[in-house]
Structure P
């Protein structure tokens, strides 16, 4: 399992998949530059391999790619791996292909099949850039099996990169035994003091694409009608800008910066509403986590979000720039507890019907079996 270590959906999904596969009896080797976000030490059949990247001033750009390819080849040969599962086309599927060619040249005893899962940025950002599009398409085409986390991303891969091969849609998933609403009355009282009518939560890696500034603007409008508070869970490059925006609007007492959180369930369990007005989301794992905890979601209707945030059923998916509609819907839901609860119950039921690990992980096992049969 090859993935990024940084805060973000792809690393979370790869780590959860590795953990679930190990629990089902597979030996799993997770390869990354550092322990991925939400990594847990000491789990049986699950081993972490850290890729060491040397620093050479005149040899900057390919350092991680080459070190990763070298690590994959060595681990695959030593452990007799059957599958290398690359999360992202570049650099991970690229490195897996290079490792395969290295092992072919060395006549290695074992050459694993490559399964690549596309998560979004590798297609919608990197794949659409002429500087990378050819290598992205090449890496996808050279994988034995390719999956995408949403139907929207599958379509984008075909249209932006020009890939014509079969791509299976396997959505992201959750451990539904863990992701459920839990009693947290003490934390709720702490975050919602007397006189507060509702609690709105946003959770992300605070990159510009997440549009946390829009979250704050929606909240500012909501506060004109409802005495709500806002919890911002996560951290990232735009945090200082968002803190300044909060100060500019005089909202310091109503907005709480929680920071990075390895287990967001306790925060989602006290939420009344979840906001995710992203500019682009190939899936929207944070929305799925909120829904599993019975929290209705107001999101933008981009990418894969409408596939899970079903308008008027589990929440509302709005035009990305329609801040007025997002604000109005948020106010309406905070004022209507019955409607809010009904949407939350439907959202949680949808997650348990379609997105639990025991339903999705076997789809990956079938993809592995298919790759081994090629």
Structure Q
């Protein structure tokens, strides 16, 4: 269901029962818009087996004539790609027996080992390490400044130094997920974007979730920034991440576009699968074993990372009320998805907080405050 929208963004009377119920959450987002944390947002809550809130506030940009954001508005979801696409495909392959998490990456991508001066660490890196961000690879590399083709970027990624013994350091790594996406393509004999569409998006009827939106749809997507690094223009309806752009707009780490209804549908599938529930006569996409395996925290000790997913930490963007048995992920553009497997609920928040220049860091304060307000509203019933 879609909750009715407030008449204004300045705390006017809230008439719809669900809107009143989540009034504190609305106030968090309204204040965020006033403070220019982001120009607009879409958000939704799944709880009790149904969508109890799906709404939006604000506009595409700060200009007065900018289009309004709606609950169905599609956003660049940035690193949510890592869970909704790459990790989801890995989960399906794992539960079918087609993916062994402890397979050395070098067996799938020989170039990861061959040609290195020292191969000892490279030979030890497994698919599990990539999923858990514990491969020893660096966190972020601006490949786009030195390469201009997908092949050149992938080669540069293969040749990165492994800075720590695999499994001994947790460092969130985009290059690790670029390599993971390629490794899955080797297993599937198909592009990751095509496989994700066939294996995840279509079975779940995620009708608005896609890589590389068509040109005719781009003006219906909030812009992410005015790019001063690579393209030197307004980025709207195409991937913001520069490395993903060089890779053709679809990669293991970024490039996916989606909206709140689709993300809540995806989350509901995770929740149903976690308890072996099937809706009507349809089977769930994931198995309970797969969900629990990928939701389990991984080495090294102290890391909040599961397989592909993150879990709540002391200063988590999920706030203070998500259980330890929760999984989630953030996107650099200002998006997030958190799923509490114990409470059987999920919250999606989509923004373009990087508009127009990536400078605002207010989203770090907004996310936990928003999630706390949502959880408090659910607990008050």
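Every number here is computed from the coordinates shown, using simple stated rules; none is lab data. All values derive from a computational prediction rather than experimental measurement. Cβ atoms are built from the backbone, for glycine too; each structure is taken alone.
The figures follow:
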| quantity | calculated |
| --- | --- |
| Answer label among P, Q for the case where helix-only ellipticity at 222 nm (-39500 (n - 2.57) for each DSSP H run of 4 or more, over all residues; to 500), calculated from the coordinates, equals -12500 | P |
| Distance in nm of label points 7 Å out along Cα→Cβ at positions 138 and 330 - highest-scoring structure of P, Q | P |
| Structure with the greatest value (metric mean count of other Cβ atoms within 10 Å over residues 314-321, set P, Q) | P |
| Structure responsible for 71, 44, 38, with Cα extents along the principal axes in Å calculated and labels P, Q on offer | P |
| Distance in nm of label points 7 Å out along Cα→Cβ at positions 74 and 274 - structure with the largest value, from P, Q | P |
| Identity of the structure behind 23 (criterion: relative contact order in percent (Cα under 8 Å, 6 or more apart), calculated), options P, Q | Q |
